[in-house]
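Next up, some structures in structure tokens.
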Structure 1
Amino acid sequence: MAHHTTEAIWTRGDASREDFVANRYSRRHLLRFDGGAEVPGSSSPHVVPLPFSDAAAVDPEEAFVASLSSCHMLWFLSLAARDRFCVDRYADAATGLMAKNAAGRLAMTVVVLHPMVVFSGERRPSRADIEALHHEAHEECFIANSVKTELRCEPVFVD
């Protein structure tokens, strides 16, 4: 069993310019990961308007979509290597939809992956092979197995 840790660190800014109790404060914060990486975080400008959000920082919804995309990609790469298909590039323009769920609450209801994979070498996968690899990657993905969100994979094929 693996244990993963992150830190989310927020500090109130200039009290003379930010009125915390009036809900007029910056949501910018720091996300620190157990390997030492630090990423600026914020609420989404779609949820909390500027200037109280930072559009350049990673918001929780983006991090959620990125987590699903990254996990799927890492499994795909592993499975392709196992099957002796050489991957030169993998790019995914993943999207997530925030909408009301069945209980009427806002949630990330659908995440769609759009992976485009470029292969090289003599052994090239067929479309059926690629679809099977994506299906297996989805089945194995720890993050996909941890959420209720509908997750779809719609590969972009490169000939």
Structure 2
Amino acid sequence: MKNRIVENSDEVLEIIAKCEVCYVSMIDIEGMPYVVPLNFGYENGVLYLHGAKEGKKIEALKHNPKVCVAFSTDHLLRYQHEQVACSWSMKYRSVLLYGEVEFINDEQERIEALNVMMRKYAKRDFKFNMPAVREVLPFKVVATKIEGRAYGY
């Protein structure tokens, strides 16, 4: 089986939608790679994320907002011959999304960002109290580049 490039935008959206978490890679303030798994929402070409107002992730993203976000799903171990190690492989579908983090400061936009994430997991919108909205830091990534790959599908 060959690794294939996923160019169909509907398939890219399907891969992203099937994922329960994404992995956001960045460079920390010491210049080291740093990756964190995060819940997310993706709507209209924008990836929405959030975190505490302070911490290593936020510090790194304020220092350097460039990120690469990985999504991976449909993992299935397979083999052609059980006794031949090199015949084993993993079927998968994945997407890499590149862009820059933009922190969301406007309260109404923050609520909408949080609802995009809630719609992914709860399939509905919520009403948020403002003290809770002010305690989190939503941010978004508008993709500058998206790459999809699939193996075995």
Structure 3
Amino acid sequence: MTIVYIGLGSNMDFPEQHIITAIQSLGEIQSTRTISVSSLYKSKPVGPQDQDDYINVVAKLETGLGPLVLLDCLQTIENEHGRIRNERWGPRTLDLDILMFGDEIIQNDRLTIPHPEMLNRSFVLVPLAEIDSEIVIPGKGLVRDLLSHLDQSGLEIM
């Protein structure tokens, strides 16, 4: 079994409800169980600003699945929530990202772990630190230390 961290985000069509039902769906993935979930955070969008604020959460899971199989499961959940992939950093009903998969470093055409942008995003590192401030991001460092260098303005706990 591997410990994984999943970032969840939504800013369309009742985003809090999308997050809540997605968390339930994560717990229903085969060979996977939810260990903990952060508080909900509200953040400004990355990219185009002519969209609603996001609701973000980080979930800690334990899974017996491989990273690409887990990715397929996450994309199925996104699709069930009406996710449309037509604009980079555009509004979305649900975004599920594998942030970390154990201590693995993965880079292929479908998946990069640790998530390449997580170090720049307070809406990822703050909820991650809430779950476990002592976690080390493979090849990057301790979450608590990385967070101390990140602008957290515009991030609001709900």
Report task. Assign the value 14.5, 41, calculated as Rg and Dmax of the Cα atoms in Å, to the correct structure from 1, 2, 3. Result -> 3
Query raised in the report: From which structure (1, 2, 3) was log10 I(q)/I(0) by the Debye sum over Cα atoms at q = 0.14, 0.16 Å⁻¹, for residues 62-141 alone calculated, if the value obtained is -0.51, -0.62?
Result: 1
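None of the figures in this text is laboratory data; all of them are computed from the coordinates on show. Bear in mind that the values here come from a model prediction, so they are computed numbers and not experimental data.
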